Structure P
Amino acid sequence: MHVGATTIALYDTLGPDQTKFIIDQTELTTMTCSFEYVKKLSLLKASEAKEVSDPSARKMKSLVNIVSYEAVTDAETLDAAKEAGITVYSYAQLIEAGRKNTLQIVEPTRDDIFMLSYTSGTTGDPKGVKLHHLMVVTAVAASNYRNGTRPFDENDCYISYLPAAHSFEQCLFSMSLVSGMKCGYFAGDIMKMISHDIPSLKPTFFPSVPRLYNRIYGKI
């Protein structure tokens, strides 16, 4: 967000066709993911070469880099990536390259797009929505205005457990950046969040969505 990059979030419920569609439509060049997805994405791109004879008509051709959060040493995975024309980097390599980066940072303008938020495509191909910086800052300002005489500040804290691919969570995270509010991440289990994460973090602000409120109510 700080350097004006545009991100696209992919999530587990997307099928192979939806994933290929999004990568192709956005001309995505680089993806970050956990180790388990490196091979899956490589094989998915390689399958296009086998199924589509015309190179210009193949989807995923723009994808040439994958950054794995863990180091990839598995020969089978690396071979699959090489066959698909993908270079695999570890997150540690990315951090090291960043330390050596001498490029001047250009901060974004209010109209720059920081995220393309895609639907799951239940009625056809996934639909992407452009989220620009002005939209997010406006949402943050409106929330603080509705909060009355006591806007959010560094004394506040919220727990992040909604998907980062969701525009709602993006606005909440942006609120923490703008206001200085602390952000704590849950351990991955919604039900354990009630008994473990929340008592540890003690959030002062607890935004959610109706479906999850119902699950939490049922648990209590």
Structure Q
Amino acid sequence: MEITKIQKQRKKNNRYNIFVDNKYVFSISGNDLLKTHIKKGPINKEKLQKVQDIASIGTLYEYSLIYEAIRLHSLLEHKNYLYKKAQHLDIEKEKRNKYIKKALDKLIENGYQDDKNFTTWFIEQRIKSPKPKGTISIKKELQKKGISPDLIKECTESLIDIETETQNAQILANKKIHQLQNSRNKLSDKEIREKVTRYLLSRGYAYNVIKCLQLIWDKELFHL
């Protein structure tokens, strides 16, 4: 068995195709090519497998770099994303989890992924949105993204205070009330109040926050 050709890819200058016995076997990054010291000539099966392992991990790592560059992602999102990529690359099933872990360990070690940074960014995105979400919804979303309960608690408590939560809920409520009051279907103040309450609950606002706002609606908007 021997490596008969190492060919630079046309579209990706930092990747090389490896041919063994005149047949294409795998591709590898330029950095990993230098790291493994492989060159044309005889190679045993064990050495070739080690190089393929390094190449596969490197490819998954590069996918994660691109994925993180699009926007921040949680570690669980990266795992799910790389699992699909590993399937597409036909990486053997029994090796996928090992390769993915090594690729993500490298991503974290190099400072490209951190769940705390992701959680902070995610919360800020949700509370500064034109349609801000309440703490309950934000916590549920973060749980689905694999963020630990302790980290969710730490970040929500440091970034969302009762004033911010109430202000965001009031912005949404005012828009919804205006929309309902100007709709073709004439609704009573009680019906509007109920619809707005359900709307805020669906956006993840706690009932105690909504209860405080109801006093404002009754006094300032409905003139009751």
The highest value of distance in nm of label points 7 Å out along Cα→Cβ at positions 41 and 73 among the shown structures P, Q is in Q
Value -12000, calculated as helix-only ellipticity at 222 nm (-39500 (n - 2.57) for each DSSP H run of 4 or more, over all residues; to 500) from one of P, Q, is from structure P
P(r) over Cα pairs in 10 Å bins from 0, in percent, for residues 89-160 alone, calculated, reads 17, 39, 26, 15, 3; among P, Q the input was structure Q
Structures P, Q compared on Rg/Rh (Cα atoms, Kirkwood Rh): the greatest is Q
Across P, Q, distance in nm of label points 7 Å out along Cα→Cβ at positions 17 and 65 reaches its greatest value in structure P
Distance in nm of label points 7 Å out along Cα→Cβ at positions 193 and 209 gets 2.1 when computed on, of labels P, Q, structure Q
Comparing FRET efficiency 1/(1 + (r/R0)^6) of positions 33 and 185 (r between Cβ atoms, R0 = 30 Å, to 0.05) across structures P, Q, the largest value goes to P
Comparing P, Q on relative contact order in percent (Cα under 8 Å, 6 or more apart), the highest sits with P
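Every read-out reported here was derived from the displayed coordinates using simple, explicitly stated rules and does not represent laboratory data. Since the structure is predicted, the reported quantities are computational estimates derived from the model, not experimental observations. Cβ atoms are built from the backbone, for glycine too; each structure is taken alone.
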